[in-house]
Structure 1
Amino acid sequence: MQNQVVEKDINKPEYYNNRELSWLDFNYRVLQEASDKTNPLLEQLNFIAIFASNLDEFFIVRVAGLQDQVKMNFNKPENKSQMTPKEQLDAIKKKNANLVDLQYERYNELTKDLQEYDVITTKPENLDEALQEQLEREFRDNILPTLTPLGIDAYHPFPKLVNKSLNIFVELDTDDSINTAIVQIPSLIDRFMIMKQDGKQYVLMVEDVIDYFIEYLFQGYDIRNTFTFRITRNADLTIHEDGAEDLLIEIERFLKMRKSGSAVRLEVDARNANEADIQELKEQLEIHDNDVYFVDGPLDLTMLFGLVGRLTPELSNLRYDPYTPQVPASLGYNNIFDLALKRDIFFHHPYESFEPIVDFIREAAEDPNTIAIKQTLYRVSKDSPIIKSLKNAAEKGKQVTVLVELKARFDEENNVHWARMLEDAGCHVIYGMTHLKTHSKITLVVKRLKGQLVPFVHLGTGNYNDKTAEIYTDMGIITTDKGIAEDAINFFNYLSGYSLKPHYNELIVAPFDIRDVFVERIDTEIQNHKEHGNGHIIMKMNSLTDKTIIKKLFEASQAGVKIQLVIRGICCLKPGIPGVSENIEVVSIVGRFLEHSRIYYFHNNGDEKIYLSSADAMTRNMIKRVEILFPVHNQKIRERLLKFLNLQLSDNQKGRYQDKNGVYHYVNNNQLPLNSQLYMMHEAIERAKSIKHETPVIENRPQKPSRPRRGWISRLKNSFNSNR
């Protein structure tokens, strides 16, 4: 019987989830949070905005790519679920249309719920006369001057409308015919207006205000009908790296092209639209029925981010309780460089503060003993303190090498800006590698201490972004391990010069090597299980798409190895299928923080192997990116990681498990309620309380006694003491 199980063909498409449909399932889990009553009301609105923002990117990248394949008559099925591009587009429309309907159903419910707090979403015609007069003055003074009506006729061709912009379609009755025009709503004016009266806040969408006073734009004509629409354009264009004399200039050219990509989606506020006008838009935009979405409410619900922000000061009780990231338990109030000479230091954001990482760079920049700083940057914040420190270090004469990944999707413009600024400051700036994205998160600081050069290395699972570090869960380690330090030096030399890919002592570096190590470790686990019966693999990641790794996991399951996967987003593997994946369980956690850390655990017959990484088990990460997988040697850190993995696997509040049909369900058991993220927040606070409060001794700092230190420690101390 066992032989029959092993012989099952693990390539059958019914054992796999389609990548795009699995992503839509993930976005549905995001939308579920908008109906979770344990989330405060304004946070539920935020999840609707996150759903909308996610969906925009999905269309301008993933759907756009599939549409391009169809246009080029590319009919080859993808390698897992065996769906052709056309089949995928049809399935996306069927599933996503239902999700969008649910999104607007929930939006309309939540706006009604807000009325209990005297927040009323309405239209201009529903205001009383005094507010309407005030609104008209506001329109004339601050909105009307920004608008340009665009007539459409033989002398005025259909305009090239900006990606994701809101537009009002206008049908006019002229002297002898019906004409049309478009009013594009400038993105720089506020999307909504809030008017206050008698303790109530009236929220009005700007498109409704413009529509109400539309006669100002078409005086002397009879307006027959108006409706709002929105176009999404293809932003997944090809960057031509081959033959580019300067990649930075090529990226700038690419960014201009992106603004005028082909239309991939038309969204219509269906409350006033008519079929003839929609048909005209479809013809002008060259899109099909599958690309049109009719919605019952205002378009572009990403505007809810701004609305929640505006409402928060008066309705802060409808937001999550504030949380201050705590002092890292592994660091305490020690000097980060002094402690790193003794042992590895572990960080878990946002439960623990990201400020020590910012200070790691800042202190290195200021310390006269620092010789060199080398760092990879993929996504950073708009006003990055890390960038400022790197500039400062270069200006002080230190050797600063920065790899700025110009091809980081939707951060290209931001990264071009930082690249130029760093170059102007005297940094050596590298743009990445041809045909590969450098997604690794690594920093190397070299100091001269007691006459010796000492390398300090930070390795992480997430970006060097102080803003996203407040909402993304990520992990990192600072170490002076000699093997890792040597690897870090070789890694940066490989990126910046001409050399063969180095042989690494400890680091595993993609392309290809990470996949090879995963396959090797899974094979070892299979063999160990056959000999000892204790095979166990736990993997936590954002997405799992790589077929090579999935097939290896199927093989391990068939051999009896216990496999537990914590995968927030896409999962192309179906668990629980008899004879194929019955020993695999898949859990997805969607909650207050975006799960972003990657942890890989192999029991290895008791000689446990635990790794952290910048990489998911996705084909793009395995073969198209420069990624780092790094081992965790410190026993206390390993214990924390394993405890955390088991905690997430036990989450019965924000956890959903995938069944053998690929459908996700909330975990429903008789265990005590457990929200793993909430547990981690409480644990971080309790750990911080137990850390002895000491004023740290900071060595090698500029002697400026008149200027007090303004680092993360003093801020955390003040915050902690005020909360006690």
Structure 2
Amino acid sequence: MIRHRPFGSGHPYSVDTEQRRPIDPVAGADLTLGVRTSGDVASVLCELERRTEGRTTRESRELAPALRSSRGQTVDGGHLASAQARLARASGGWQLTLTDLVADENLRYRFTATGADGSVENTRWFECAVFGWRDAAGAVQADGSDRIVPGTVSVLVGAGRIRRVRFALPLAANEHVTGLGERFDTLDHRGHALDSVVFEQYKNQGAERKTYLPMPFAHVVGESGWGFHLRTSRRSWFDFGAEQPGRILVEAETDAPDDGTPVLAVSFFDGSPAAVLDAFLAEAGRPEELPDWVFRLWASGNEWNTQAEVMRQVDLHERHEIPVGSVVIEAWSDESTFTVFRDARYEVDEEGGPLRLDDFTFPADGAWPDPKGMVDDLHEREVRLHLWQIPLVKMRPHPTGQAAADARAAVREGVLIREEAPDGSLRPYRNRGWWFPLGLMPDLTDERSARWWTEKRRYLVDEIGIDGFKTDGGEHAWGRDLVYRNGLRGDEGNNLFPVHYAKAYGDLLRSAGKAPVTFSRAGFTGSQAHGAFWAGDENSTWDAFRWSMFAGLSAASSGMLYWGWDFGGFSGDVPDGELYLRAAAASVFVPIMQYHSEFNHHRTPSRDRTPWNIAERNADDRVIPVFRRLIEVRERLVPYLAEQARRTIATSTPLMRALYFDHPHDENVWAHPLQWMLGDDLLVAPVLEAGATDWPVYLPAGDWVDAWTGQALAGGRTLRRPVPLDEIPVYCRAESWASLRPVFGK
């Protein structure tokens, strides 16, 4: 076996052994051609034709052995180590590097593998152009106050197409750069470089500097204040003064004819951070008001996989006097259809049509003996229920029953994302990631396809009464060779997929007369208008706690209103009582407060993140009473959160916002990046280190009141506040203290 895939898998951060890299060769830069072979191949030869200026040269070169991995990648970037191990295969890597490329030449090549037994196998012929950079002053359309540095616009061009554009913007000495979607590593990106592409980074997002929810939008804070938005869904790269201290370097993918017209539009905005964000949201879309109950506690655990366990956990909340507003069930379905409760009995609809509640019987001894009765019971207790989803038709193991009928119907109905085969034909795209490998992917960017998909879930909403969906895993579209129903290719459509994914489920809920409450981790420009979000998968560590706070503040600065994270972490062993309570205290003062825990194969001891399990696992009798006190504050805070959310929608001033929004010219706020305003009146300074007995707080100018003690304080200074385990520093604007003091039991 010998295999060469010029585009590779499309993994944005991993180079496949068998791909061409870069995909578009660049004059003056190295080009590596790689293949993957079966283990019995002894040598590989490349036949190469090079055509330039009407002259063709031919040569043959041997490939050298190359580093390989379990799936032919030099760097793994998958979801779970166990999933990676299941995909391990015996393969050999080979590569050839060309170092003398010139612009406008064309390459034609194929590979021949010779086996140890003398057998010979060829690939087909492949062709590509060599691209080169050239100046192109008119390639970028600037809307607003044009800040592009003259003479810095250039394009990567070849074979009559432009593949990339780059330019520079000024960056003054006292300016800070923030925004860029949800970012885990820092609030101010000055001195750093990053890119904008949707990616599932499983844990350690802050260290890896990758994100589920990027946006090519930035605030530049200081001096007069401004911002910019690349109006593109393709991948882009940014260097904020790392290479050149006084410049922002921007590069973006494109695919446009080389005809002298602009290939990229950039909007420039001027004014305060709120004014910049408001102008950006006018282009991207504004948040939609969700019901007040989303501000109550969300609770879930991946091992709450039976009706009895869900109700047991809800009962425990009541027993411990810890009110819960929403429960999310992840392990509810057969994990084959993602539409049918596990253990339900029904006749397969061979046409792949939607089922109704009457089609099912639920065994009394099954996992879910009465889903509707469960939902009705929860509603009587004022608890909403949300079900987990994944946007794939699962194909491993080979589907049977309804899952097989659904897969056949998806192909027959033409509702899937497709990929371009080597012969130019289109075939259904098969998921290239580690999680649910080879699954088929519905094209939720297409209205007909989205309706086909969501109608299968309608009975859950209309008849059982489900209140929302956890729209997980929106990052599975890899590669520019993908083709969407509207004609967009993957390089333009992949980042948009999670936006349409949440929208499709929101539309289903709205059509049933319900609020469009979705709970997503992936997104892009435009996601602001579609539901709530959480920060994805993380460990129970102090580092992850800090990274999550950066994520929330950067997401908010990019217009994400309803945001939260798995406080205390969701993966690995349970956090100790201190980390759990410090994270819970911070979560009281973010828009969405929720805990969640990863699947642990039902091993004991439990890794649930419930306060009673944390208390038991750590033999810490402080956890439940402190948590109860925090939740009581949160419950009293809900009306304020709802009021301030409406103000956010009206003004674009974030509900959870970094201090620079209110104090853009105060340099001191950048020394305290993980403090925030919650609405107009509350300043929050979470405790982010173990063992702290006091904590530094910067109070900006103005008059403040300590929300826990009622002490009046003048701003414009840094102080250290004692931080007992049941308190984190929270300060109220003095003029609003009378209305907010009951929230804090004063």
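Please treat every number below as a calculation from the coordinates, not as lab data. Note that the structure is a prediction, hence the values are computed from the model and not measured. Cβ atoms are built from the backbone, for glycine too; each structure is taken alone.
Taking 1.00 as the value of FRET efficiency 1/(1 + (r/R0)^6) of positions 553 and 681 (r between Cβ atoms, R0 = 35 Å, to 0.05) derived from one of the structures shown (1, 2), identify that structure.
It must be structure 2, since only it matches.
Ranked by distance in nm of label points 7 Å out along Cα→Cβ at positions 457 and 473, which of 1, 2 sits at the highest value?
Sorting by distance in nm of label points 7 Å out along Cα→Cβ at positions 457 and 473 in descending order puts 1 first.
For distance in nm of label points 7 Å out along Cα→Cβ at positions 177 and 441, which of 1, 2 scores largest? Spell out each step's value before the answer.
Numbers: 1: 5.9; 2: 2.8.
Comparing 1, 2 by distance in nm of label points 7 Å out along Cα→Cβ at positions 177 and 441, the maximum is at 1.
For mean count of other Cβ atoms within 10 Å over residues 113-120, which structure out of 1, 2 has the highest calculated value? Don't skip to the end; give the middle numbers.
Details: 1: 15.5; 2: 12.5.
When mean count of other Cβ atoms within 10 Å over residues 113-120 is calculated for 1, 2, structure 1 comes out on top.
Consider the structures 1, 2: one of them gives 87, 79, 60 for Cα extents along the principal axes in Å as calculated from the coordinates. Say which.
Derived from the structure labelled 1.
Given a value of 2.8 for distance in nm of label points 7 Å out along Cα→Cβ at positions 409 and 641, calculated from one of 1, 2, which structure does it belong to?
1
Suppose helix-only ellipticity at 222 nm (-39500 (n - 2.57) for each DSSP H run of 4 or more, over all residues; to 500) works out to -11500; of 1, 2, which structure was it derived from?
Structure of origin is 1.
Ranked on distance in nm of label points 7 Å out along Cα→Cβ at positions 49 and 521, which label among 1, 2 comes first with the largest value?
Largest calculated value belongs to 2.
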